[in-house]
Structure P
Amino acid sequence: MIGSGTMNIRIEHLKNLERFIPTIAAWQHEEFGYLTPEVTLEQRIVRLTSAKDPNRLPVALVALSEDDKTLLGTASILVTTLIHKNLSPWLSSVYVPPAHRGNGVASALATAAASETERLGFSTLYLFTPNNESLYSRLGWTTFDRTFLKDTPLTVMARKAQK
């Protein structure tokens, strides 16, 4: 368990929490669908269903309340993403519902994802963000590019293994 802010947060692999796949897919579709409008909700469900093996990419993580009753957020680690397809792996789809923001959930998810990629043998984890550069900078990520996806400006960042 990871203690953070005003609540205790537990990060788990999606493997044992398949019941949350429809909720997580809906969150991703609503929050990030503008970046990939061609991807349907059903396709997101299929993608999440394929991210259940914690020993190979893609990996999906979920943040839960200490009592396991409340889904607090999610993040994925993907082989590739929409930009810089030569780089791998990518932190993707970090989402925390508005009611749980400001309690360290996104930070806990990003930190857990970095640990997971190190465990899997990767030395660098990448991400892009349209609006959370300051959050990731505080967590040790470094900006190395600024680009656009469609008309959305993106900051592209990397985090080296902490070994």
Structure Q
Amino acid sequence: MAAGTSFDPIGALRALDERRVAYVVIGGLGRVIQGSPERTDGTDIVPSLREDNLRKLALALGDIEARRADGKPLRFDEDLVRESVLELETDTGELKIVPEPAGTRGYDDLRRAASREPLGSGLRPSVASLGDHARMLAALGRDQDAAKLRTVRRLIELERQLGLGLER
């Protein structure tokens, strides 16, 4: 995270919601919202890639002063097509835009099982299901994700035992 920038996921998600951006929260923040005890310092989203939604997303990124984490000029349309993960620094902290996360077919695939989770102040973002988080972590196949994957699988098992099922 850039010096002087504090992590404010509520601010990032609020900016997206104010512009009516269609997106699903994934990654560490998504898992934390779903009950994982891990720590995270960034917001990861999968946006709908429909043209009107991308226009709204570009406006929301302007609202939170988004800039590329690598210091290169942000060319949103080109960067989104060219990169599998667009890493940005914003006034609300790190924001990663992931058009098609590993093991998925993107927004429409994740949206089907996502749940709207209340975070307070009327904010209810769509968050990828635990099953989809497990699918993404398993598809990445990285050693550093093994503990996260075990935790997600344990949360799924706890939900089953409580009769909550995979979907809320």
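Nothing in this text is a laboratory measurement; each read-out follows from the coordinates by a stated rule. Predicted, not measured: the structure shown is a model, and the values here were computed from it. Cβ atoms are built from the backbone, for glycine too; each structure is taken alone.
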Check your understanding: Where is relative contact order in percent (Cα under 8 Å, 6 or more apart) largest, in which of P, Q?
Key -> Q
Review point. If helix-only ellipticity at 222 nm (-39500 (n - 2.57) for each DSSP H run of 4 or more, over all residues; to 500) comes out at -7500 when worked out from the coordinates, which of P, Q was used?
Key: P
Exercise for review: Identify which of structures P, Q gives the largest calculated value of distance in nm of label points 7 Å out along Cα→Cβ at positions 48 and 120.
Suggested key: Q
Exercise for review: Assuming 4.2 is distance in nm of label points 7 Å out along Cα→Cβ at positions 8 and 40 as calculated from a single structure, say which of P, Q it is.
Suggested key: P
Check your understanding: Suppose you compute distance in nm of label points 7 Å out along Cα→Cβ at positions 16 and 128 for every structure in P, Q: which one lands on 3.5?
Key -> P
Point to revise | Source structure (of P, Q) for semi-axes √(5λ) of the Cα gyration tensor in Å, computed value 26, 17, 16 | key: Q
